[in-house]
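Undergrad: Each in structure tokens, the structures are laid out below.
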Structure P
């Protein structure tokens, strides 16, 4: 019996020594994964019309995967990939937002391969976005008569007192050049004209106090009549994107879909949308 007690004390002493040694040893914590933020905005007429007509089948973005057979549950919050359906109810963006303020989803920082998949599971476009923890990224998808294009906007923005940041993203396939006015003026720094696939960074614009801003888009060839307008409340120290999309009545009335061969009618839907970034 004494022998067992002696062995028990020996074991306890060994455990105590090991415990003390472990307490004195430096513990290396696993490094936290750097995270970026991204929003997917579907500015494509083909995507929006297709998502509305297909109901819960929708369009989705595969991230670092080409498995276009993936079938999302018809509920946005249960899909492992960004997924859009019924964009007539909110902004055609993921994460979905009920206001003009853009929401972002978190993904591990670094290069991410993206694939846009249509309702028939065709990969219709691909893009690589290098996500940075320093500033959020927006991935815009547009199309020109069924040919999909993308703009990746990862623009830094530093708030300044008495100023707003204005970014222009032009995804309208209108063949002419256009320009933008804010309250009937072209602010200093904004481009004199913009065409399809143009993208500026955030341009600082003097803006001393919160105010309602009337945004208008004009054709350079005809500055007498605005093509589109939007009204938005803006606040100094914040950043906004002016997104130009859609077709005009000068565009052809239809095109042949490059994937299905079907004739797709074009509606006159030229527009400018004010997105509140941060």
Structure Q
């Protein structure tokens, strides 16, 4: 596997998808606030409330779109830090606040709840997009040492599958008990554990990887991510996998059976990580 040049990223004159999604995100959070102010000023009729909502959505989306377009490096800077997940986390108290205020605010609370949930989903989409754009910027013009596809070895997948299955059962029990006993904390625990377990198991699937001086890149169907070599503590070659060790995180496992040339891949990784003793 001889080094090859990564194709340079096309110089963008703009990123309209990112810009419009940022505008939409801001509008989802800002529109209920505008509607609340309108009701405090005496607007009560359904037609006026509907018109205020549509106008606020359009106006705030446009302003947010324009503001994002004037900051072309925003996505790259955001994607370089864990702050990229803040847009997905911030709407949680917003939506809960809307739900808790339904009796006092009526339609405004309903709108805040559902718009908050929409902003939550969109915020995580923006986080993934920012991470991908940061990866693109880091790898622009960087040479690769190896490129390959690999997933976890079958034995490790089975072990993790059993653990994930147990977590899913616990999540279902928590949600059911919480629903029947009207304990929202148990319901929330079940709702958090279930997707977290599925996401963890999905990390064992076969992915496309590239090795370069910038780090280890993983390509997903609609996203890219990059781990710098400083985030690894070394690697181990076992009987069925190359295991890249990450402190306090789940190790990355590359099944030898998935690799056309395991020795070449190991040589590429060994340029940047030291080999560890096989773990028992």
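Undergrad: Please compute mean count of other Cβ atoms within 10 Å over residues 161-168 for structures P, Q and give me the label with the greatest value.
TA: Result for mean count of other Cβ atoms within 10 Å over residues 161-168 over P, Q: largest is P.
Undergrad: By the measure percent of Cα pairs over 23 Å apart, for residues 121-232 alone, tell me the structure among P, Q with the highest figure.
TA: Evaluating percent of Cα pairs over 23 Å apart, for residues 121-232 alone on every structure, the highest lands on Q.
Undergrad: Also: Once distance in nm of label points 7 Å out along Cα→Cβ at positions 113 and 177 is calculated for every structure in P, Q, which label goes with the largest value?
TA: P
Undergrad: Of the structures labelled P, Q, one was used to calculate mean count of other Cβ atoms within 10 Å over residues 33-40, giving 18.5. Name it.
TA: Among P, Q, the structure yielding 18.5 for mean count of other Cβ atoms within 10 Å over residues 33-40 is P.
Undergrad: Now, a different point. Figure out for me which of the structures P, Q the number 0.05 belongs to, where FRET efficiency 1/(1 + (r/R0)^6) of positions 49 and 81 (r between Cβ atoms, R0 = 25 Å, to 0.05) was derived from the coordinates.
TA: Here the read-out was taken from Q.
Undergrad: Can you spot which of P, Q the value 21.9 was calculated from, given it is Kirkwood radius over Cα pairs in Å?
TA: This value belongs to structure Q.
Undergrad: Same structure, new question: A value of -19000 was derived for helix-only ellipticity at 222 nm (-39500 (n - 2.57) for each DSSP H run of 4 or more, over all residues; to 500); which structure in P, Q was it taken from?
TA: Q
Undergrad: Starting from the value 1.1: which structure in P, Q was distance in nm of label points 7 Å out along Cα→Cβ at positions 41 and 217 calculated from?
TA: P
Read the figures in this text as sums done on the coordinates, not as results from a lab. Quick caveat, the model's predicted, so the values are computed rather than measured. Cβ atoms are built from the backbone, for glycine too; each structure is taken alone.
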